[in-house]
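In structure tokens below, several structures.
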Structure P
Amino acid sequence: MLLILFLWLFIFSGIFVLGFSVVKATRILTNKNKAKDLPGFDQYYFFGFLSVAALTGIISVFIPIGVETLYSGSLLILVLFFINIKDIKEYVNELVKRKIQLRSAEIVFLSIILIFILTAAANKITLYDSGLYHIQSIKWIRSYPVVPGLGNIHARFALNSMFFVVSGLFTFPMKGSNIFPINSLCFVVLFFKLYSHFHTELTNGVAWKTLFYGLLILISLLVLLPDLNSPSPDIICSILIIYLFVIIINYQVKSDSKGSFQFILINMLAFSCISFKLSSILIVLSILLILVNRFPVKQLLIAVIVAALFLSSFFIRNYYLSGYLIYPFPAIDIFNVDWKIPVENVNAMKLEIEGWAKIYNLPYNEVVDMKITDWLLPWFKLLNPVSKVLVIINFISVFSFFIMLFKRDFFVAKLQLVVLLNLCFWFVMSPDPRFVYGFLFIGFSLTLSYFFKMICGFSLKNQLRFIKIVLAGFFIIVFLRRIGFPLEAFSNPGLLIIPDKIETVKIKQYTTNFDYFVPESSDQCYDTKIPCLPYVIDNVYMRGKEIKEGFKVIPYNILN
């Protein structure tokens, strides 16, 4: 726990300084450096974090993203800190003056949540996909520049997530294992942002918004807490989507720099989320829908520049890892390189993702050929209880959307429509709830809080009292469901200092024209040395004399 806390402070400080410097430079370039608005610490943090993500994505094409890159970046941060030390001090002093006055009960609540997050981050990684390919993908990124045809040795290595790249920068080796603190840190920043809005709306007596932010905090804690210690793109995308909606809800175009600053941040959040997880692609259409009447040419130009910055390295890495512009979508087939993944393998990967997301205990080729009426009920039955509740409430949001239109709450209706459009796309393509947790959480919280606003007819005082009772009950559920994390940490004193090690597996060596390793009793390599694959391969070879030159498939008819 203590080590995780130290890493949080180290990473947050560096990212905050970078975000502060980039925002200041942006204001100077736009002649708005004297604007009096005061962005929150969360905005500086995410501006810095997403800038790092874009920069490391570009660099990863040419060099590994490892310890040397972190050292170089730290030196740059120190230079930026001393250049901006006066402005940073003034900002911190001003922020302290505006501090939220917290009561004892709120301090206790915040302390409990931080303990839960810290202990969850210190526990052993249990997320299946992290053991299968997340950790291994990051090890490749930390060891080599982008490797041509890497997806040929393990199809999931071609599922290019730019979050793995920035995670490579913030991976910390410790006693033969690795620590991945970035998801948990981003969640902490999001949590304090949500709680700040919750506190503000509670103080202002806006009952339904208080309920909205309270529900959003608690459902996020309940669902995301177990996997915050992993480098999962699903977790970071959930965090970014929630944060994006919070920014949009409070977004106002002004004559000063605040509107343009927030608009840049909105675009950075959206396009980075797409590069982290391609299933978030409709989030861009969502921005257009929400801000459609606020788009001067200047802002459209900003959106194009941000998109190019975040997606260019994403497409370049796709090209090298798989030979396709977008993987696994073989319909877009414009390259002819010797490391290209065979189209039949790409189709198999596409079917596996779609079939597993619908009914994971049946053959994928059977599932994808089913009509929606055939797989809908089995799919729903396989969901865990929390996911079932989330899906049901979001289905009910269809009715709340029409009520919003009838009551002429058009902005809230746009938000609800955005959620519905993204959920419809998800449901058709690959309906695994973890792919769209962010949208599910927003839809869940917005629907319940809006129905509360609509049907609640008693006094404001009683509304707030009722909300406190509901949220207290929900908090007790979260507390009881996740009490295992602090209990595990406090029963194992070593976890109070150093996080638990990643799972280890026994491996066996195999050879084509290179040596690789396969787990003896599972398909998860975890933190095993590379190349480690979940299965034996016999027709994949190195393209040259070194691993960094990549891999290609040699057809069996040529081998024989």
Structure Q
Amino acid sequence: MTLSILSRRNALAAGLGAFATALAGRTDFARSQERKLLRIGMSAPNTTMDPHLQSNAPNNAVATHIFDTLVNNDAKSQSRPGLATAWRTIDDTHWEFDLRPGVTFSDGVPLTPEDIAASIQRANDLPSTASYSTYTRAIKSVTSPAPGKLLIETATPEPLLPNSLSRIRIIAARNKDLPSSDYNSGKAAIGTGPYILRAYTPGSAVVLAPNPQYWGQTPPWSEVVLRIITNGGARLAALLSGDLDLVEQVPYESVERVKKEPKLQLIHGVSSRFVYLSMDIERDVTPFITDRDGKPLGNPLKDLRVRQALSMAINRQAIVERVMEGNALAATQFLPTGGAGTSPRLKPTPFDTVKASALLAEAGYPKGFRLTIHGPNDRIVNDAKIVQAVAQMFTRIGIDAKVEVMPWSVYATRSSRNEFSVALNSWGVNTGETSNPMVALLATYDVKGGMGAANSGRYSNPAFDAKLKEALKMFDEAKRNALLAEANDIAFNDVALLPLHQEVLVAAARKGLSYRTRADQYTLAMDVEPGA
């Protein structure tokens, strides 16, 4: 029995739940399921159930439960089969994909190539300041030359296309024109993934149930509750009390407390999340910088010497040791040196307040200036503490720095509108190399071209752009990585942003659960297995 869009909406409105409706007529499936509830404490809220509206980790992680992708990104950020079982290049601008047979949406309607084409087009075109066009920018056409085959033509050579496609979640073509509100209500939240949406309360919880139509292995959980608890202490308290089974982002100061609890286990994992400060380099007058008397000053951040001074004022190792309690690595670039596309020539910025003050004076600011640093207080591990620490470091070189932090749901919107002068951000480097953050964070902002989608400081450097575009077309991995390294040299020597650190993931769970961490830091029910 299939579930129509109308009946799904009415079921949700009536409080009956899409889960019960979707399973009507499928008692064989229902009887095979023991009621196994999984409750996960999430550290940051997703802001939508629309899988194409705004690209950030909380949104993408939740959407992964409901919507499949052509290519899966595994725990180590490697491309694996998804809705496509295999893929190959025909030539430099044509890729052929073998589609998985027998896949249906959660309402029983078969998946078609038209659904995939519509999803890619919607992800590319949907207006958003945190756009998925970073991943779709090169796609020229999507066709099906034969049953079970998909042909994607790109406008230019795109050697990392499979990885890019792991970001584009597949919806039903018939829902492509529905507004995001219909995804939030459940009306359009119909995918081919392992779970279906049962309920969504923004900022509070997402409730999921198994998709009885799922083509893969049946989930072991009869219900999954993703509870949004942004306060780390409250999140851990809920785990200690037995109200949760697993929590992400354990407060580092609570690690020893978890170790002493016999019913709990700590879980460490390597993370690819890069934490940094973005700077408004574009505007001639930036809104949150004034002179020491509060009068308009223009934009000191346009001067390389000022950006160098700010970088030298940051004691990254102190942040790692004191704020992050050792659960991070000081950063010089997007990945630790030695990673694909990194530059061995980039060295850690020396912590030198004397030289930093001299650079400020040389740039014409001997008395410094006033600066407000903005950041979220519930998204990045220890985000508010990081911003406070950096502000204190800036004061040591004569900058009157203050801090303003806010919930992620507010901050993400304001940051995407480029409202801030200096702001704390992070990026999951989930391609295994550095081209993705370079395209998103540093390339000259170009909405139609899919470049610079998350370049909130509007950094622009023609030499960097040219080197990056050359690298993006290169199929030879060694040559591509060398070009990316050169592009990194250009941007980080130009202090396009202020690198801080790479996070180390620390989660906790009740004993008996098996949990596999991911480099992208997505917390997925699919990675949690019940104990024997």
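Where a number appears in this text, it was derived from the coordinates with a stated rule and is not lab data. Small disclaimer: the values here were computed from a predicted structure and weren't measured. Cβ atoms are built from the backbone, for glycine too; each structure is taken alone.
3.2 is what came out when distance in nm of label points 7 Å out along Cα→Cβ at positions 370 and 482 was calculated for one structure; which of P, Q is it?
On the way: P: 3.2; Q: 5.2.
Source structure: P.
Thinking of P, Q, which structure, once semi-axes √(5λ) of the Cα gyration tensor in Å, for residues 362-401 alone is computed, gives back 25, 9, 7?
So the calculation was done on Q.
Output the label of whichever structure in P, Q has the greatest value of volume of the Cα convex hull per residue in Å³, for residues 322-409 alone.
P
Out of P, Q, choose the structure whose coordinates give mean projected area of the Cα convex hull in nm² equal to 24.3 when calculated.
Q
If P(r) over Cα pairs in 10 Å bins from 0, in percent, for residues 114-353 alone computes to 7, 27, 32, 24, 9, 1, 0, which of P, Q did it come from?
Details: P: 7, 27, 32, 24, 9, 1, 0; Q: 6, 17, 23, 28, 20, 6, 0.
Going through each structure in turn, the value belongs to P.
Quick one: helix-only ellipticity at 222 nm (-39500 (n - 2.57) for each DSSP H run of 4 or more, over all residues; to 500) came out at -7500 when computed from one of P, Q, so which one is it? Don't skip to the answer; put the middle values down first.
Working: P: -21000; Q: -7500.
Source structure for this number: Q.
Can you say which of P, Q returns 18.2 when mean count of other Cβ atoms within 10 Å over residues 106-113 is computed? All intermediate terms of the calculation are to be shown ahead of the outcome.
Details: P: 13.8; Q: 18.2.
The structure behind it is Q.
Looking just at distance in nm of label points 7 Å out along Cα→Cβ at positions 306 and 426, which of the labels P, Q belongs to the structure with the highest value?
Between P, Q, the highest calculated value is found for Q.
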